[in-house]
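The structures come next, written out as structure tokens.
Nothing in this text is a laboratory measurement; each read-out follows from the coordinates by a stated rule. Owing to the predicted nature of the structure, the values given are computational and were not obtained by experimental measurement. Cβ atoms are built from the backbone, for glycine too; each structure is taken alone.
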Structure P
Amino acid sequence: MAALYEKDWKYSWARVWCDSATRSLFSAIRSEGKENVPRDGSVLLAPNHCNTLMDALVILQDWKEATLFGARADIFRKPAVRKILRFLRILPIPRARDGAREVTRNRATMEEVAECLEHGMRFCMFCEGTHRPKHTLLPLKKGIARTALVANARPDGRKPVYIVPVGLEYQDYYRLRTPVAIRYGEPINVTQFVQEHPGLGEGKVYRTLLSLLRERIAALITCLPDDGTYEARWALTRIADPEAALTADGDLLHEAEAFDRRRKAAGLSSWSFLKDLPKARVLARASAGILLLPLLLAAAVLAAPLWISSAVLVRRLKDKAFSRTVHFGVRFALTPLVLLGWGLVFFLCLPAGAAAAAFLLAAASHTLLYEGLERGRILLSDIRLAFGHADLRETFSRIRTNALKTTSKETIIT
């Protein structure tokens, strides 16, 4: 069996299509702080985990080289699935609830990870252990620290070992064609840490590393308390900023949450309240949108096999956090077949020039459709707010002003 760090042309070709499908689901993928990732050592990436498989795919497309990932061991039980996942450079990470037999295999997995690290491959582990579509952090599991220490303890190890905190910040966990940011933070030099704390017990080493890692991940994302105030603080984050949301008192949080309920009931986007909305400009945008409707309808027809399949599958999901992952899977698997079908129809029925143009439209139809739907949603919100809801605009302005005043006072105090 070939080592995972060895180059594989099949994997390289699959990556091209995989990365393309990933990027098509977002309006932008911003990568920040990549200079923080060390080039002189073994690198373990430690992101927050909030959007199922999309978290791994977003990080994967940010690097030209292959990245090794860890995933929960129970999905590797079927031999065919295990073979596919290994081809994708994904290894099983057993958890205590997977049973003693699986946990005993953990050491072998870590040794394989350490070998890949020695050969210059990055390893990415979602250290919360499970996903949750919230702007917060679950307690970190010690697997990332244990893997780093195993890599650091290898007798033939020649490189320092680093854990790099990574923050994934999605504007929206469910809607397509919205942006996401990948932020790389200050790395933790595990080799240096071990050398500077020779007498520290294993448990204390784990706790110290995880505490430091949690602090650095939290600094890269909007990290709100995971308690009964979460929804109110997230509403206030959209109205003002995360600092205001973290320092606000109960009355302001209640006002923000009540405003957010009214906003949603009125079909208004948070982003509309942050913009100046002259009626003439909004009407001009609406006119342009009407002119583009035929293009949107054509895209909907051409992409129908994709969006209908996604809609059917998403409706059956028990965990709606997987909805964007479903869209990715459908786009990745069905797009070649759909384009082949449309290509045959176009080139058999139309002149060459017209067939080529229609085929290019079909190739872009999925992206055009969801981009149009997202922009249309914002435009409708802008129209509603420009021509009504003066009470909501006034409420938004008052809450935002009070929240930012609170932030200013808190900053002066500290």
Structure Q
Amino acid sequence: MSEFKVNKTFAEINAKIRQGTAVVVTAEEMIGATKEYGPVEAARKVDVVTTGTFGIMCSSGAFLNFGHTKPRMRASKVFINDVEAYAGIAAVDCYIGVTQTREDDPLNKVFPGRFRYGGGHVIEDLVAGREVLLQTSSYGTDCYPNRSYEAKMTLKDFPDAVLLNPRNCYQNYNCAVNLSKKTIYTYMGILRPDCMNANFSTSGQLSPLLNDPLYRTIGIGTRIFLGGGIGYVIGAGTQHNPNVKRSKNGVVMGGAGTISVRGDMKGMSPKYLRGASLTGYGCSLNVGIGIPIPILNEEMARFTSVSDDEIMVPVVDYGVSYPSGEPSPPLGYVTYGQLRNGEIDVDGKKIPTSPLSSYAAAREIAETLKDWIKSGEFLLGEPQDRLPSAKFEGFED
């Protein structure tokens, strides 16, 4: 599709948002609108589609500046609630990753490989206004002579607290099963032997990058809902790989695009940043993200009307194939519609399914973002550079 019957710009849509005349719908609502009116008329009627996702995003963390001490100190080791943060940055800056686990976690002593508190929980505690214990040490220098420091702090005591996540919002992901003969404990949850259960993640038809599969409107500078506050896309996330198998509607059939995001933690909420503990695996963070997608033309109307029944998910064996690191074809493909119905069929066997992400929270995020835009308090951020994408020949009508 080279020429569009509808052509809008970010500036035009933002002007309508300021005037309070923009038509904003969620990705769920857009499915019905496009079915009723067709993509061209839906593109004329709708200005913005809101999306949402809430689930475990391990490649996340926070840059924290805890302020200069008296006498001054260049911290070389930093622990927050006994969770180590990386301090090899500057005098009083550190980065705490969400999968870093607490030193001497008492649960780990009883059940090796099991942790109940980590970096993700520290971030949740901070945004919830809870007090944390900061402990630092140093070798001491002429300009930074202090060798140790300890203080109880809340988020407001940190001069700067920036959520900075290298890889979030996977465009699509695996459905995990286990073909081995033993129960395994993974980042995709507990998987029982002989393919007795299947776990999946991502919010399907509400998922941000599945509604803009070629990243036509998402890139550096895109303003987003992040952790209950406002954040920004700062580039492609690590492992971003758009060159994967796609269905005829342009939607990827497996993990593909990712984004890197940042935002001020002082405007965020523990409702959308929740520490996670995964039995036998470790700790992480549940992150809530919502991205507004401007309907610039009928192509974007069609992209944002994708439904769970149209999004294919690869079924992957985490018992043998995944841990081996050797590339192997998926056991098959299922749709999000099938996954959400609670049961899939793999080689003639009926398998119960469980989500690791919250569809209810994703819907709430999309609705919240919709309200922000309709009220005029949230304008669209036009990307200054697009994410690396793939070729798409156009829809097959």
Structure R
Amino acid sequence: MRLEYLTAGESHGPQLTAIIRGVPAGLAVTVEDINRDLARRQQGYGRGARMKIEKDTALIRSGIRKGFTLGSPVTLVVENRDYQVWVDQMAPEPGESTAADSQRMMTRPRPGHADLPGVLKFGRRDARDVLERASARETAARVAVGAVCRRFLAEMGITIFSHVINVGGIDAGASDLTYEEIRRRAETSPLRVARPEAEAPICELIDNAKKNGDTVGGICELIALGVPAGLGSTMNWDEKLDGRLAQGIMSCQAIKGVSIGMGFGVAAVPGSRVHDPIAFGQEPAKAGGHARIPGRGPSGGFYHLSNNAGGIEGGMSNGEPIVVRAAMKPIATLMKPLQSVDLATKEPFEAGRERSDVCAVPAAGVVGEAIMAFILARVFLEKFGGDSMPETRRNYDAYIKYMKDY
């Protein structure tokens, strides 16, 4: 059975729901595993007032018994605490519109949001019918899904983490640090940066944006370690691992750019400085003088002297760490709104407002981890299959042995 999931729920509805199917039986999962990532998603300097209201925790409604998956669909629920003041406006039953309903209508679409194309596509007159689902609140459900997938990958020796490398044009890159140093530093930083000296100027930038009613975006880097060679396929366009990762990360709200490895940098230098030389045999401690090579997955005796490809060649993982970058635009809701047009009167007005973040780049990294975890777990199970964890493990162990004997 193919690993897949579905999320449901609105931003101010009673709950978000996620259903995952295709998880092998016998995977150890606890609610704490899920809640840990839900809490990480809510953190970060520049988050809005909603994060003070919601304290996201998951409820497991099916598919897990006594701490282990059953092989049946796993249902996860994240309740919206804010729903208690939106009960009438979000009620599914028909009824007369009230003054409160009118106050919470969104008839002045926000530039950069789903409001205008959504009402035109779905034939609605109130953009709330669109924005409730388009909201990044939906990513809480995806993070819950990703936490289950992360547990599966951990059993196979694969780990995923993220860090922020740029906010509003301020560089916080850490290419000279080891992966372990980056992961550890990012987890203790309110901005998820590995460069402590970058925190003060970035916080100042966010504070100034808040004073001016503005928002800021940035870039986060997602890294997967321990990924074996051979995930994904070069045989069909929709099976290529880099294409699937790009589509998945781009599906995250407010992400406008995705790159893998050197990304757009490959266009500026000759091939001799792009492609990663291949070696075989005893691996040096710092291959090619690069301090960040540790984190390779099984690939027999083959390895690369650099990782400009970001761990993917020809649509397949090559055994090196997978490195993906995602560019997040500034949040579309501004406290000093841009010009818009009222949907009913067609007259020019300032765009509507919703409670919003000033900067959510650190949270986007956590969401990106979840998306990457799902995609890697999916392609892993496509290759190795298995209705149970022991069966999947046997299949994977046989593949590792094959690569060692190649």
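As an exercise: distance in nm of label points 7 Å out along Cα→Cβ at positions 130 and 274, calculated from one structure in P, Q, R, equals 3.1. Which structure is it?
Numbers: P: 3.1; Q: 1.4; R: 3.8.
Only one of P, Q, R returns 3.1 for distance in nm of label points 7 Å out along Cα→Cβ at positions 130 and 274, namely P.
Of the structures labelled P, Q, R, one was used to calculate mean count of other Cβ atoms within 10 Å over residues 138-145, giving 25.9. Name it.
Values: P: 19.6; Q: 12.9; R: 25.9.
Answer by label: R.
State the single structure among P, Q, R that was used to calculate helix-only ellipticity at 222 nm (-39500 (n - 2.57) for each DSSP H run of 4 or more, over all residues; to 500), giving -5000.
Numbers: P: -19000; Q: -5000; R: -9500.
It traces back to Q.
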